[in-house]
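Quick heads-up: structures coming right below.
Nothing in this text is a laboratory measurement; each read-out follows from the coordinates by a stated rule. Please read these numbers as outputs of a predicted model, since none were measured by experiment. Cβ atoms are built from the backbone, for glycine too; each structure is taken alone.
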Structure I
Amino acid sequence: MDTHHYLTEKKWERFYAPLLPEKGDLWINGEEAHHMLHVKRLKPGERLLLFDGNGREAVVRIVETRRDRALVAIERVEEVNREAGISITLAFSAPKGKRSEFLVQKCCELGVRRLIPLECERSVVKLAPEGSLKAERWRSVAVEASKQCGRTYITEISEVLGFSRLMDMAGDYQPKFLASTGPEASPLSEGVRNNADPRDILCIVGPEGGFSNKEIDSALRVGCIPVSLGPAVLRTETASVALVSMLLYAYSI
């Protein structure tokens, strides 16, 4: 019986253990132990699932519990791939407050491989470097999203990039979709039709004020495809989730 069957039939709880050994025992500490013992109230003898964020998932049994930690015995470890068949990286200009956490959560649930916080000319939220509290909070949201939706990988949260730096890296991706409300935008369906065999998709979603003309020109020079998501002007988090969802559907994932 594989762990996918365990997850769907047994409805066992899932917890994150980045240092997951192949066999033996493992102490679960910190927030995961608190959630296991004081929120879910699991007891010795009960089984659960651990995942390491790098594609491995384990069936374990609780052996011993203490106030702030739990000892589990590893019964089986497997490589488990529940990822989408296409790789999507999303670069986004962060919206205000909890809206950015919503964006991270939903894109992680949808299977986005990498999120790049983006500084645009019209960005409202100014982001600190990679080690900021906001970045740490986003990483925590990404872990929780993977726990909830059954992924065995965790979406990477990149360092903050300026628009020009992102354009320097754009050659690593094909195709590159730039969400736009301007006259240069074509229907997303057309962009998908012209890129039937994607290698590593880059989606770029700007601030609610849109991209500057300079940024659009820069994106066009490196082969970005401006695409429309419909007649309405969408908030950044809405546009991000919509674009990712449309691409997953269009490529029949």
Structure II
Amino acid sequence: MSILKTDAITLGRTDYSDSSQIIIFYTRDYGKIHTIAKGFKRSSGKYNSKAIDLLTHYRILFIKKEHSTLHTLTDAVLQNNYPTFRNDLDTYFRASYMAELVNEFTEENDPNEPLFGLFLNTLNHIATDTNSTIWLLAFELKMLNILGYLPEWEHCIHCKKKIPHHERVTFNAVEGGARCVGCHGELKNGMLISAGAMFIAGRLANLNLHRLERVRVQLSICVEIEKVLRYYIVSLLKKELNSWKYVNFSPQEGIKV
């Protein structure tokens, strides 16, 4: 057994006993881990200073079991509990969607520090930026890029030629990209998307997070990209995500997204 320390974000939790829970963390150094947290559970609404909250950044100490995937949590020092997530349902649902994406796309004990950094930085931004749509889109695209699933956004997946910005093309999830007008042929499955939206998606996937604050994209383009991403993610995971039904892009956000 080893005693390890790392930064972690809470992905999920389930009750184990009257006073204990199973906590799923995504960590900076060890990837996704399951821990048993003895004595950390809130009981009958009573305050417990050791209680672990969802969508919260901690610095944790845990005992790593060599022959088990269930480790023992011994300490969790709060770094950021993101009060915005408790006071704003839209922001909470977006953060929950991000956590579900990370949970579904990652394996146990498979460290990925770039993904942890992306996850943490995006949570920090959507917790303070009332205009979080662009951050959510960027997170999805950058996560796919980090994990090696990013689709081809600028060139026809068949003929490899650059797709003109004025075209409306068919994105095929199985092929991982779109076919231009000349190549779509007898392609039966797919989703229509403008080449302009594909170009924006490609830019967001590679744009430095610090520059997103200055990015402006029309809401209709964001919605178009998000529809294709959901179609593509379903193809990759072979299922829909529970949090999708709660995540919507509000018209009130207007152009500044």
Q.
To test your reading of the models, identify which of I, II gives 5.1 for distance in nm of label points 7 Å out along Cα→Cβ at positions 35 and 195 when calculated.
A. II
(Q) Comparing relative contact order in percent (Cα under 8 Å, 6 or more apart) across I, II, which structure shows the greatest value? (A) I
